[in-house]
Structure 1
Amino acid sequence: MSQMLAIRTVKLNERHLRPGRTQHTVADNNGRREFPPFVELKITQYQGETATYLMHICEDGSVADTWHENLEDAYHQAEWEFGVGPDEWIEINEPW
């Protein structure tokens with residue numbers, strides 16, 4: 001299986017919608033609840049594929065994700081959900 005890489009990142013701050021427009025929940029042995037506030041987003045991708053994952057990262061390290069057909073779709077989701085502009089993303093290339 002190909003390695004997943006984080007290819008873009010952005011820190012969420014007071015300029016962004018927090019919470020975002022989408023409700024993310026986690027279900028475990030403690031029941032169902034909302035994720036803590038997200039503080040960072042990363043876009044990840046398996047090497048050689050065009051599909052991406054928009055990783056929603058909480059301060060405590062919890063992660064929610066959404067799948068997108070391509071990088072542009074992930075950008076659009078982040079812009080709609082949190083108000084992240086396309087120029088705010090930092091290009092990275094690190095294992096996820």
Structure 2
Amino acid sequence: MALYFVVHTPRHHDDEAVLPPSRLLELAKASLDDARGVSWLKTWSPDLHDDRIFTLWEAASADQIRRALEEFNFLNDMDAVTFSVREWGPSDVLAEYA
């Protein structure tokens with residue numbers, strides 16, 4: 001499993017299309033099911049002046065995350081860009097030079 005960082009940017013609709021709401025509760029429950037192979041781990045919302053949302057996922061591929069976002073209606077009103085990431089910090093750097 002790899003870590004993925006996703007940037008969710010609101011999509012502005014010109015029409016009055018009625019879209020199904022996102023299913024946040026169901027996504028949360030599904031993320032705790034290890035058998036699914038894809039898990040939403042965390043979310044960050046910057047501030048009132050930035051409508052983007054940032055999420056951290058664990059999955060075998062970015063495609064698994066896109067399918068989960070589609071399944072739970074998170075692509076109805078937001079675009080999502082997924083990046084594979086590796087978590088590291090000062091202690092990791094210091095360990096390399098020890």
ask   = Thinking only about distance in nm of label points 7 Å out along Cα→Cβ at positions 62 and 86, which of 1, 2 has the largest value?
value = 1
key: Highest-scoring label, criterion being distance in nm of label points 7 Å out along Cα→Cβ at positions 46 and 78, among 1, 2   = 1
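Matching task: -4000 is the computed value of helix-only ellipticity at 222 nm (-39500 (n - 2.57) for each DSSP H run of 4 or more, over all residues; to 500). Pick the structure from 1, 2.
Source structure: 1.
Given a value of 1.06 for Rg/Rh (Cα atoms, Kirkwood Rh), calculated from one of 1, 2, which structure does it belong to?
Working: 1: 0.97; 2: 1.06.
Among 1, 2, the structure yielding 1.06 for Rg/Rh (Cα atoms, Kirkwood Rh) is 2.
Using distance in nm of label points 7 Å out along Cα→Cβ at positions 38 and 70 for the comparison, can you identify which of 1, 2 gives the largest number?
Numbers: 1: 2.2; 2: 0.9.
Result for distance in nm of label points 7 Å out along Cα→Cβ at positions 38 and 70 over 1, 2: largest is 1.
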query = Out of 1, 2, which structure matches 43 when relative contact order in percent (Cα under 8 Å, 6 or more apart) is calculated?
reply = 2
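All of the numbers you see were taken from the coordinates with simple rules; none came from a lab. In this text the structure is predicted, and so the values were computed from the model without any measurement. Cβ atoms are built from the backbone, for glycine too; each structure is taken alone.
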